Every structure is written in C-alpha cells, then in structure tokens.
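K.L.:
Next up: some structures, all given as structure tokens.
Readers should treat all values here as calculations from the given coordinates under stated rules, not as data from a laboratory. It should be emphasised that the depicted structure is a prediction, and the values quoted were computed from it without experimental measurement. Cβ atoms are built from the backbone, for glycine too; each structure is taken alone.
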Structure I
C-alpha cells in the first residue's frame, strides 16, 4: 500500500469515527432518525471528506441497510437498541465504523448483547495479522458470542475495502466457516461482528432507501449523459447513496424513479435486513490496515 493511500485511509477513518461519536451523542429518546443522519453526514462534508454510504440507523431486530427517507418521521424510543453504521472516504479510501447503544431505559439483555459484539470485535482486532485465515477470525467471533450466551449472525460479514469499493472481494465471516484464505499484509478490512439473541441469521424485507449504481456497458445510451439525475448518481462512483439525497432534484417522484431504475437493472436496491426470529441485534465495527504482526485501527 502506498503512503498516500494509507494516509487517506487514516484521514477517512478519523472523520468517520468523529461523525459516529456525534451521532451517538445526538441520538436520544424523542429525536428523529433523519436529524441524526443529517448531522452525521453534514459533519463528514464539513470536514472536506465524502460520504462513503448513507448512515445506517438500524434498531432492535433490524440488523442493517436502513437509512431514513426524506419525509421520515420516525423517532428513537426508550429501550431502542440502536446500531449506527457510518462511512467516510477521502479520494475513494474508506473509513467504515459502527457502534451499538440503547436510547432511554435498556431492556433485559440489551447491554449484555452490546458488550458481546464489542468483545467479539476486540478479540478479532487482537488476532488479525498477515497470514491469519478467515476461518480463524470467524471462529474467534463465534466463540466469544457463544461464551456470552448469544450467537453471531452467520450471513453478515466484514469485508475488504479498496478505492471506491466498499465490498472489494474478501468477506470476513462471523463464524468458523472453514475458509482457509489468508489475510494479506497491506490491505484494508472492515471487521464487524453482529451478535444476536435470535437465530443468528438475517432475512431481507422491504427496500431501505439505499441504492448503488451498476456500471453499464459503454455505448449504452438508455439514459443520456445530460440527464441531471443520472449525472448525480454516476458521481457516487459506485458507492451506495440515499434516496433522500436526490429529493431536492426530483421531489416526491424520486422513490418511483429509483424503483424503476432498479427494475431496469441500472441500480441495485438494498433491502432492510432483519433477524430471522426477530431477535435483537448488536453490531460493532472498525476499519483496519493489516500489518505483518497485527493491524492498525483507523476508526478510533
């Protein structure tokens, strides 16, 4: 990894970490989800960085892929187990980080579940180094969760990162899956254990207001280069974006337009991921740069 790439990862990680802290401080009982999302994303832009993906605000049994819509009136309630997942990038190099917490008065087991995901993350961070296998990392996460009386979510995983590529090919499991692929020195990885008191699997539900442009073959002129909507969508360089970011341009038509572009294969729509037995889910995440004998955490 070049020095400039490493510095960009570090810079993006620092900004993402601060943005996450801002969100955790603002999220409280009675506060609108959309207000927290906007505060986080505005901070990233104020720091002359870019948003790597819409802020995910996932509550209770929702594990991932929910971001508020443009007219979202939902508010945090007492006892909500909240997962904030935040991403920033500098010139395409991404910092991806997440934290779980409870608004108002915690319900039974919520704090223990949050502590479980954090312990699993800490265990993986201590172990990761060049040469460790994906199976070993997954086994550490799985065993820590089981020791705490919970289970890891098997069909959610961490992922490698590359320039303008949030999921660049390596999936880091949250259970011992037998994958003997070895982690290489000099790559960026997001480690994100999900712990639950449910089945340990998530299932897809409705669309969660998040989309990604699927690069088309050159010469496809189905949408004019002069189309303002498509110009904005292309500007995200294949990274996920929020439906609400386009509301000022398209107004209330934006949702129907996004669905139409999904149906034509131009966009990928992200569906909300919910724990299969409606168990509560906690998530903890850091981005790391893998070294020969360990890793550097960029998102602290």
Structure II
C-alpha cells in the first residue's frame, strides 16, 4: 500500500513537471539510421556519421504554439559496421555517442542543462531474402543494448535528469527491420527503396529503482528514390525519402507519461558523392511536413546528417 501511494505521488509530480516544462521528441536517432542494406559476401561497409537535431517548435496536437521559451539540441555521432558472411547473412552493428542540451528562457535568465556520453548500441543479423539485378529484399532483427549512460544528474541541483535528456535509455529493446529496393525503374541508374522499422521497448529502471520507465514503441516507414550520375571521375547520387514515424506514449508502470508519443511526417532530401569505389561522402536534411503530437511537445525545427562511408570489397 505504501509503495502504491509513493508511486502515485511520484507520477503526479512527474506529470506536473512535464506539463510545466513540456516533453521532447528528440533523442538518439537509432531506428532511422540502421542502414539495412545488402553488400558483397566477405565484405565490410563502415560509416561514421554526425546527426544534428535542433528543436524549438512547440506543438499541441497538430497546432504550432507561439512559444519560444525553450529549445533543445541532440547531437549524435554514429559508427556503423556491416559485415557480409555470405550472400545471404550479414551482421550490422551501430555504436553511438550522444550529447543532449536543453535551454529554458525566462525573461533575461537562461536555464541550461546538458548531458553527454556513450549512447545505446544495436546489433542485428540481416538476411537477404531476394537478390537479383532487378530487386532485393533484406530483413533484419536484433537487440538494442543499453550500454549508454542513463543516470546523469543536474550538476547544480544533483537530481536525476529526465529520461529524454539521458544519453542512454537503460532498457533492452528489440528491433526488426525490412528494406526492399527496385532497380532500373525509369532508367538504369534509378532506384526506388522502401524501408520499415519497429522498436519494441522494455522497462528500464529509473529514479534509483523506485519505478520503471518505458519509452514508447516506435514504428518508422519510408519510401524514396536514388538516382546516380557520373561527374568526371566521381559518382553523384541524389536521393529523397518520405518518412512516417509513430511512437506510442512513454509509460511509468501502467500510466502514460503526458506529452509523449505522436506522429511525424518528414521529407529527407540529400546527396552522396563517391570519389572512388571505396568511399562515399553523404549529406541529408530533414524537412518537417506534418506533426500530430500527444499533449504539448517540443519537436524538430530542422535536422541534418553528414557521413563518411568506406567499402572494403572482397578480392
């Protein structure tokens, strides 16, 4: 009985805090950066990328509010490696380092909070269901491993930072994904690709073990194109993807956390330059098209990603 009362008081206190400060739809972009793809047997694909997410748009449902009293940034460095064991099975690993920053403006005063450190990791096995000159289909599954820090505290006040400000989640999650590509659609260099990804969250211990916090399950779907050109000695690829993202509300025990969960639609254009068969330089941006958020949330105003990929082919 006593524990139940404490949980109710804790939940009400957190709810009041979240309503006062609003929650945030930022975080390490793990599910949308898995890069499920087929590579040649006995070959490696290694990519180092940097993702910058700036959030200062405050939404309630589909309505943007006239409120510039807070802003957030999430900066993520990601190292991804894919190794193809044979023409069917490959392994995909993703390591992250995350820096979260939050600033709240009150008159002439600013309240700045930040946390940084190693983020969570993902290890997946990929299976090539279909692969030929016209199309390929790759499915993948594996765990998100909670190696990231999730107990960062406010340096001045000493209390634990909110879960969405932590570099890591503190929970083991399951991730499944699918990628399907159709080649030579309009011309020999035009490709259409569709991807699906789903993260199933588990409960992580928070608040010194008094209660469990569960991030909402996440679904991502994207559809887009890629067209390649030859520019002198370089290969240039232009691409654009339409992405839909849906997350369920976070939970503390069986209670929904206010100001979490929602739907997003984004357009992600970009380009990739290949100075050789072994190196790719790529850039992409994220343009918000639609938001329908649970409660009041701070969400992305703009976002970009830059990366360097190295392909080590089998001789």
Structure III
C-alpha cells in the first residue's frame, strides 16, 4: 500500500492555468473544487483513489488567474469523513469560501455545529445503482439531521442507472444539489431517461444543478459541444437553480482540462449576459449564503 502521507497516482492539475479570454463578473463563484494536502499535515487515509498534491495555495493561485471571487470546497472521497483539510481552509480566512462535508453516523451533533459555523453548507453522497439499495433508505434520517443546521444534500448520482430516483429524492425535506450533470453521458442526449429524470428534478423547483466537469460526461474535448444541449435544457427548466464549477484539480479525469479553458466555455454555454451573471454570481450567493 502506498504511504498515505505522500502524493498518489492521480495526475496533477495543469500548473499553467491560462488567463481566460472571457472575464468572469465580480462575485463569480466556483462552486465545486477539492483540495489535497499538504500530505504531511493532511494524510490520505481512505484510498478510494490516490490524489496528487493540490493544496489550498495552488487552488487560490488558480482562482487568481481565472478571476474567480468566491469558492466552494467539496470534501473529496480519499479523506472520507476526516474533514480536517477542509476545516483548515475555511478557518484560513484567505478567500471567501464555503464547504461541503462528508459525514456519517459517527459524526456528532457538535461536529455538525462546528462545520456549520466554519461555513459548511451541505454534505455529499455518491449514489449509484450498486449502492442505491443501502443509500436511499438512509437518506430520510440523514436529511433530518442536516435540516437542523440548514444544509442541503449534494449528490453525485448515476442518473442513467437510476431513472426513477427523483421520486425518492423529492420526498426529502432539504434542498438537493446534483453534481456534474447527474453523470448522464452527453452522447445519450436530452431525451434519455437519465436526463429526463434531471429535468423532472429541475421542474420541481427544489433541486440545484452544477454545470461542471463536462469531461466526465463527454469525450469531445476540449470544447464539449455535445454538453451544450444539456446546459441549455437545464437553464430553460431551472434558470435560478443552476451554478457553475471547475471541479479542480480534476481527480480521475480521463482528459486533464485547463481551468482557463473551462471558463472560456461559458459564453457558448450561456450566451445571455444576464443569465451568466445569475449562474455565476446570484444563484451561488443564494445557495451558499455568500
């Protein structure tokens, strides 16, 4: 087994972030990124994958280059429920940040209160056909716990495998946030069962959607033209419930994008300037309490 205090096997993010041609508006928020390390201080213990070093300092350097004003750090799987690196970043005061934590049954109410005080706004769950039989029955109890502190439930679901999961999700008493286009392959189109599930969630008015990580659902790098119909269908269904994120440092990406290039996709994704501001500034400010 690899030494958990050293960097792992994932490729590092592109260190030469391009300055985007498109200038992000003041207050723009990157709603989805992760940090890893420094590993001597925050060793990886739950090795679902072995991340490259991607500490807070490098994340902030990337944000300075792309011109982002705010950020949301999402607890990554290799750290499990040890949210120490996330908490340290939130305590640093070095940037306007919010967080999404990983919790479990062993997480105490006092720990939830501490995370909330630091700026955590939700918790994240991976949901697939393989674990749905265990995860879905547990969600009502989890939702009841996080409702007390005003959090939302962020899901990385495989909606193509779970075409009726909206029925269960819409019974929960907390807002739902869907990562990365619900992991529905862009090649399947907006008429696919998985994307239609996402549209039903969108029309409910109770779900939010991250327009993020197009490389996770499309092989058409670097422009991901087949993702544009997904973006525009979600915006048509729920313009006040869509936000944007980089997914830096892009763990387990088959194609390592440059974050400046991801920013430059936005004018094609969202041609209307007022709608871009809604997605980049106003919607995340509401969802994350900036």
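K.L.:
Can you tell which of I, II, III yields -0.96, -1.19 when log10 I(q)/I(0) by the Debye sum over Cα atoms at q = 0.20, 0.23 Å⁻¹, for residues 65-152 alone is derived from it?
P.N.:
Label of the source structure: III.
K.L.:
State the single structure among I, II, III that was used to calculate distance in nm of label points 7 Å out along Cα→Cβ at positions 257 and 281, giving 3.9.
P.N.:
Structure of origin is II.
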